[in-house]
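Next up: the structures, one after another.
Derivation of every value follows stated rules applied to the coordinates shown; laboratory data play no part. Just so it is clear, the structure is predicted and the values come from calculations on it, not from any experiment. Cβ atoms are built from the backbone, for glycine too; each structure is taken alone.
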Structure I
Amino acid sequence: MAHRRSSACKIDVIVESDLWKEPRGIRSLAREAVKEAATTLSTPRMELAIVLTDDSRIRLLNRQWRGIDKATNVLSFPTGNSDGRSPLLGDIVLAYQIIARQALAERKPLTHHVAHLAVHGFLHLLGYDHHRKKEADAMEQLERRILQRLAIPDPYRPRPKARPRTTAR
């Protein structure tokens with residue numbers, strides 16, 4: 001029998017937008033995705049929050065903290081304590097509307113996209129980044145490995161284009 005490594009995680013999920021209340025299981029899915037990432041990386045005890053919000057709130061946060069006046073799918077706010085001395089890592093903020101639009105456009109389940117972005121945000125809390133190609137490749141490889149453990153397909157694999165509908169004459 002395989003023994004899974006365990007990571008001591010305390011993950012609070014805060015729902016700021018009613019839009020997140022409809023997709024059942026989203027809170028536990030986001031929590032499980034981050035726990036899997038922490039286990040995969042053998043992250044020591046940690047605490048973080050996942051905030052489920054909407055496009056207007058994340059746009060405000062993006063403008064305030066990054067100087068970018070537009071909505072984005074995920075933001076990470078590390079506390080700067082990734083050195084292991086404090087268990088508090090920071091916050092991951094996910095915006096419903098943009099995530100739902102992207103999932104639809106990419107023809108993937110909303111749950112898969114949310115899990116991917118939760119993992120992506122968690123890696124940012126740990127200091128991973130994707131500003132340079134080498135960093136991006138390493139981060140994407142790690143995301144693929146974690147998501148595979150959750151039985152979620154590769155989020156970077158190109159999706160087949162929808163075929164145009166034809167009508168019988």
Structure II
Amino acid sequence: MTAMTVANSGFTANPLDILEEIVSANNWLFDRSSLDEMVVEVTGRWCDYRLFFFWHDEVGAMQFSSQFDMKVPEARRMAVWELLAIVNEKLWLGHFDLDSDDGSPMFRHTMLLRGAQGASVEQLEDLVDVALSECERFYPAFQFCVWADKTPAEAVSAAILDTVAEA
């Protein structure tokens with residue numbers, strides 16, 4: 001792809017300003033350590049999630065992750081990496097990853113907003129909703145793989161019941 005230099009023709013608003021309103025409306029605990037960073041604590045069905053939002057103004061992108069309250073022991077990381085490959089095939093948006101520092105599973109996604117007037121409330125609500133839904137959906141698979149010593153395929157089969165048709 002050929003790179004082009006074009007004058008900045010559009011303003012991209014900081015989506016963290018909108019996210020702060022969404023988070024406050026949900027009564028979630030958060031810390032906005034700077035204009036470009038926010039951390040949010042959310043209690044899910046299976047565990048607590050820590051949501052990280054990073055706004056990169058120069059590229060017009062917001063990086064987002066939802067980290068599980070779980071640490072994968074070194075001895076189970078190979079199995080979890082295999083599980084990640086299986087789980088990520090089932091996602092339409094974002095992907096699961098394993099933090100290389102502490103071994104925490106997380107859901108990640110980056111929204112590109114360059115040239116837009118900013119993210120809409122609906123886009124940001126959908127992003128958080130999808131992330132938390134996928135975390136809740138796959139958390140049991142991670143638990144089965146890490147703590148019940150199930151193979152990744154067994155863990156996914158035991159944890160996930162994908163609906164094929166309407167009853």
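-11500 is what came out when helix-only ellipticity at 222 nm (-39500 (n - 2.57) for each DSSP H run of 4 or more, over all residues; to 500) was calculated for one structure; which of I, II is it? Traced to structure II. Thinking of I, II, which structure, once distance in nm of label points 7 Å out along Cα→Cβ at positions 77 and 101 is computed, gives back 2.3? The read-out was computed on structure I. Computing Rg/Rh (Cα atoms, Kirkwood Rh) across structures I, II gives 1.02 for structure II.
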